[in-house]
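Quick heads-up: structures coming right below.
Please treat every number below as a calculation from the coordinates, not as lab data. Predicted, not measured: the structure shown is a model, and the values here were computed from it. Cβ atoms are built from the backbone, for glycine too; each structure is taken alone.
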Structure 1
Amino acid sequence: MYLFVALGGALGSSLRYFLSNKINSGGDFPLATLIINVVGAFFLAIIAFYAEKNKLDPRLILFLKVGFCGGFTTFSTFAFEIFNLEKNGNLNLSIFYALISIILSLIGIYFARFLILEKF
């Protein structure tokens with residue numbers, strides 16, 4: 001089981017690194033982390049709600065949820081970026097970033113729930 005988690009984590013982390021380099025504009029706002037965490041929350045919810053309705057191999061669930069989504073999303077970077085924004089005098093931007101990240105992630109989860117439980 002650990003191998004599935006490790007492989008998923010390697011893929012998720014690699015994709016996060018790739019997208020971070022492609023998305024970051026060099027400005028103060030950490031857009032890449034915001035996008036990655038919102039997409040990751042949405043994808044994790046898709047997997048969780050789909051697995052509730054369908055019989056999935058437990059190894060696949062571990063690979064996707066714990067491995068891939070765990071490696072793809074990043075709470076530590078999110079928290080550190082909030083800290084850095086505030087430290088650099090951008091208190092309002094740090095608060096906005098924290099709130100918009102949480103709100104958009106929750107919207108993504110509710111949308112995933114709607115898609116899987118109501119449409120499929």
Structure 2
Amino acid sequence: MINIEDYAERQMRRRGMEIAYARILPVVVRRITDNNGQVLVNSMEFDAYNQYWYLVNAYELPVGTRITSDTHVVLLETHTNDTMEEFSGKIKIQLPVSFTGHVCQALFYQVLVK
């Protein structure tokens with residue numbers, strides 16, 4: 001498994017940037033249905049401009065989850081923990097139609113630079 005702190009530090013150093021603040025941040029996506037079972041909401045969006053967000057728990061998210069941002073798009077087709085995905089800008093997390101739970105939590109390592 002990749003050490004997220006070391007990985008983010010190396011990425012920022014390559015870009016000539018210094019980390020000002022970093023933390024693990026959970027993002028909860030709710031699946032909301034009406035009384036007939038029709039899905040009303042299965043995604044969420046948030047702004048992460050001038051920040052770098054690294055997905056930490058891809059292996060725990062449902063297969064078919066789609067995460068898009070201004071800089072990257074990923075469709076989770078398998079459960080893996082050997083890759084590191086980076087997002088920045090407007091980030092959207094969309095659960096797959098096959099997801100039948102009510103709540104899904106994505107964990108990100110949020111990096112703010114000086």
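For which of the structures 1, 2 does the calculation of semi-axes √(5λ) of the Cα gyration tensor in Å return 28, 18, 10?
Structure of origin is 1.
When mean count of other Cβ atoms within 10 Å over residues 21-28 is calculated for each of the structures 1, 2, which structure yields the highest value?
2
Here distance in nm of label points 7 Å out along Cα→Cβ at positions 69 and 85 was calculated and came to 2.4; which of the structures 1, 2 was it taken from?
On the way: 1: 2.4; 2: 1.1.
Value 2.4 for distance in nm of label points 7 Å out along Cα→Cβ at positions 69 and 85 corresponds to 1 out of 1, 2.
Match the computed value 11.4 of mean count of other Cβ atoms within 10 Å over residues 29-36 to one of the structures 1, 2, and report its label. Don't jump to the answer; show the numbers that get you there.
Details: 1: 19.2; 2: 11.4.
This value belongs to structure 2.
For helix-only ellipticity at 222 nm (-39500 (n - 2.57) for each DSSP H run of 4 or more, over all residues; to 500), the calculated result is -3000, so let me know which of 1, 2 that is.
Label of the source structure: 2.
Thinking only about mean count of other Cβ atoms within 10 Å over residues 37-44, which of 1, 2 has the largest value?
Result for mean count of other Cβ atoms within 10 Å over residues 37-44 over 1, 2: largest is 1.
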